[in-house]
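Coordinate-derived values only; no laboratory data. Only a predicted model underlies this, so the values are computations on that prediction, with no experimental measurement involved. Cβ atoms are built from the backbone, for glycine too; each structure is taken alone.
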Structure I
Amino acid sequence: MEAAAARALQLGVSSVAFTDHVDWTLRNMHGAGARKGDRASVVDDVFVVEPLDVEGYLECLQRCRDRFPGLRILSGVELGEPHLHPAATARLLAGGDFDRVLGSVHTLPDLAGQGGWVEVGVAYRQRPALDVVREYLRAATELAASNAPFTVLAHLDFPLRRREHWRKPPFDWLMVEDETRAVLDALAGSGRALEVNTRMHFPVTLLKWWHEAGGEAVAFGSDAHEPGRVAHEFALAAELVEASGFHAGNRLDDLWGRA
């Protein structure tokens, strides 16, 4: 966290939000393996993410605020499928006053077992590639239409990170226009914001459809799992967002609203 904050200052970024992952959905790996981290492991071929240490997270956040007084640092969290885990979500949010709460989809139903869930990467082994994206969008619609307590829908283009599945043929959002517009309509109706995630080049088509759906706000996320990715391609993303009919708020950490 400290290295990411230092990188933000180096870039001239005046505000960042640290939205750590919270995933309660157990995922069957079916031998695919998974990258292990400080808070994740594979147990009996099931991918398990350890609970977020909210107290430790907030302590670390405060250390960064004390060390970097010239940087506005927001607290945050990224909730995986919070509509499927309402009780756990409520307990987590009661333990921390988070400034930015994201909602995201990381899993799809497991077709190979007796119920359960799989990561999107494993889902590509069970379904045609286009079906993976369609099912992901249906899951995102369900999340957007729910009363789960989040304010920003994260990485709508998440399944396309598995680019090896979209070489032949290349992916075109027009192939899933109806499913995508359904997500955006539900999200706009809920009053939440759409994240422009710069892990990949965010498609301007989605911004156009978001504006047409009546979407009120846009958030920026670099999905920086390492300090070198902080604010990746934000300048380009800001140009695209502004050209799509949204403008900056009064403060740099505000969501961007409709022009």
Structure II
Amino acid sequence: MKKLSLFIFLISFGLLYSCNNKQPLEVDPEDYELKARVNIIPNYNGVPMEFNQNYTTQEGYTIEFTKLNFIMTNFENNGKRLFESAVYKFEENERLLWEGAGNYLDFSNFSANIGVDATQNHEDPSAREADDPLFILNTGDMHWGWNTGYIFIILEGKADTSATQDGTGIANFAYHIGRDQMLRSFNLQNLDWEKVTDNIFETNITIDLYNFFDGSTQDIDIKNERTSHTTPSQISLSEKIIDNFVEALSL
């Protein structure tokens, strides 16, 4: 009887020791689906941009922003594509441009477009899949209608361009840029990807709206160039606007 009791004790002790000394399961990183996140960081001359906040232009004018939207397409590098299209709307998410499956290691550099190519620009946006960023309900006010196409950039706000800067000279500005010939390509190098979780990595793209108005080769005169809806008479201004927008993008 004593031998039986000792045997049962040894078996129980062995099972208890085994349970208490199990090593945690190691997860192979390859079992994770790697995801990438691309953020947009709007600022004004190095100061974080917020809606309805006052900023000062190079001319000394007071300016504030009320809308910032744009479309980016064909984010790729060396034949690999991270995403086909993304729509950024500051009022919906101040940072996020796109998040999805993708290996950040393939995108130390990238090229992309601001806008939509001519083929997609004249397709019916309501015929796209519901989860497509360019589906009509997802783009919302970023589309003029099937025959005109997508609006590539929307930037709106208010500016006081008076000499006294006392608030009496405030007027709205609105830039809505689209049409096939406004499509612009750009590239950025040496992206800095940061780990968010074990399988999500993110990178940030900055848009400096001070540099948008004060371009490296051409300035936008907000006092006399307040509006463009890319009509035929506004093509010259529209080209300047989208060129300055692309130049204002950096890492």
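A few points about this structure:
- Distance in nm of label points 7 Å out along Cα→Cβ at positions 46 and 150 - structure with the largest value, from I, II: II
- Test item: semi-axes √(5λ) of the Cα gyration tensor in Å, for residues 86-173 alone calculated as 28, 16, 10, pick one of I, II: I
- For helix-only ellipticity at 222 nm (-39500 (n - 2.57) for each DSSP H run of 4 or more, over all residues; to 500) computed as -5000, the structure of I, II it came from: II
- Structures I, II, by relative contact order in percent (Cα under 8 Å, 6 or more apart): label with the highest value: II
- FRET efficiency 1/(1 + (r/R0)^6) of positions 78 and 158 (r between Cβ atoms, R0 = 35 Å, to 0.05) - highest-scoring structure of I, II: I
- Structure from which 2.9 was derived, distance in nm of label points 7 Å out along Cα→Cβ at positions 94 and 190, options I, II: II
- Of the structures I, II, the one that 13.7 was derived from, the read-out being mean projected area of the Cα convex hull in nm²: I
- Which entry (I, II) yields the derived value 4.5 for distance in nm of label points 7 Å out along Cα→Cβ at positions 198 and 230: II
- Distance in nm of label points 7 Å out along Cα→Cβ at positions 134 and 238 derived as 1.8 - corresponding label from I, II: II
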